[in-house]
Structure P
Amino acid sequence: MPPTPLTSAHLRGAAASVLISAVFAVIWGLNGSLALAGTWRLLALLLVAGITAALAGVALKLRCEAAHAPAPPGKGPPNPFLTTAYRVSVIAMVLAFPVAARLLTANGLEDAIMAAIAIIVGLHFFGLVPAFRNGAFAGVGGALCVLGVAALFLPVGIRTAVLGLGCAAILWLGVTSPALRSLGQLRRGHTSA
């Protein structure tokens, strides 16, 4: 069975997903890179910058192609960014950040805040599954949660580097497959109805 033709809505959504992942991955990646010293810091920063630039290029390509792609037939699926599931997931995550930070700080566990944030971000990905109708978000969420919990058992001195670069890598890997799939369909000319 041939792949479903790409529509302008699909390409805009793919571009947004790639860009959102790249922005949050660069934040995690910079945190992790800056926790390293010397040559390792420079290498990590260059890696983060290179991957971020590549993903920004992919997002731009997808966005530009959306202008030439057909509109979805009929009404099309709902915009996942406007669904209740998406909103609840993001709002719960944003509210959980200061609560977790305050509770950990009040109990003298400031060094666990970054791990808690990784876990909270991971949990929010489970709320994205129904919004986007895509189980891959559960894989990303699960990986972030496992990394966050595992990091709590690491020495504090390496925790930030592992969490930052690990979360960035999870986000990069999570967005790579759908981005490459969309680019492959574009190359094969699957934008016509």
Structure Q
Amino acid sequence: MTKSKLQDFTVQLTLKPIQVLVQAEEGTSDQEIVTLAKQKALQVLSEKFPSITYIITKGESLTLQDAYPGQVIREKDAQKVGVITEVKPRSKFPIEVTHVDGKQMKYIPSTLEKSNNEKDFESVMNIGRPSYYGDSWAEGCTGWFVNGKELIPVVIGKVTTAYYYVHTVGLEGKNSHYKLKTPHMARVFPNKEDALKFLKN
């Protein structure tokens, strides 16, 4: 009898809060008490697993720890390509994404997967700066930052009254970011051709 082919599944388990009682001497530090609590919690989990909620998705999913602004991703179900613009760990939907069609959405990590596809990178960089923004920059716009003699692919993340948080776009490894004031945004261009012209002048 032929065995079925094994598939990868990512399972996200959300456990209800665990409360444990521990004993410690007076003057014991909070850190030591927490260590005792962790040991007791592991004992409780081994005896009786608490109630959970769960999400199961096929394949290897993105994790919150591995997600970062500037990362090129795909939506697992629809295979929509996009780029992460912000990660808010405490939010219900912590990962903010701009898709190649310009739409912005929020996700939980398990619904996304990272991309290593050069075509996906090119699609993200083609987002550019949509015409309805005029000469302004907003979260989710992509472009090319001229930094000295370097030409750096970037996506605009959080925008405040003082700074634009500009993240490098890439397929591998954690990327860097720049805090640029409005005058410095003159060195960010919505397409590579204009950035190259500026670099040569």
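Each value in this text was obtained by applying a stated rule to the coordinates, not by laboratory testing. Computed from a prediction, not measured in an experiment: that's the story for all the values here. Cβ atoms are built from the backbone, for glycine too; each structure is taken alone.
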Could you figure out which one of P, Q the value 56, 25, 22 for Cα extents along the principal axes in Å, for residues 63-174 alone was computed from?
P
A value of -27000 was computed for helix-only ellipticity at 222 nm (-39500 (n - 2.57) for each DSSP H run of 4 or more, over all residues; to 500); which of P, Q is the source structure?
P
Value 5.0, calculated as distance in nm of label points 7 Å out along Cα→Cβ at positions 39 and 95, assigned to which of P, Q:
P
Compute Cα Rg over 2.2 N^0.38 Å, for residues 23-102 alone for each of P, Q and report the one that scores greatest.
Q
So distance in nm of label points 7 Å out along Cα→Cβ at positions 47 and 119, computed for just one structure, reads 5.6; which one of P, Q is that?
Q
For which of the structures P, Q does the calculation of Cα extents along the principal axes in Å return 70, 63, 29?
Q
For relative contact order in percent (Cα under 8 Å, 6 or more apart), structure among P, Q ranking highest is P
Once FRET efficiency 1/(1 + (r/R0)^6) of positions 31 and 135 (r between Cβ atoms, R0 = 41 Å, to 0.05) is calculated for every structure in P, Q, which label goes with the largest value?
P
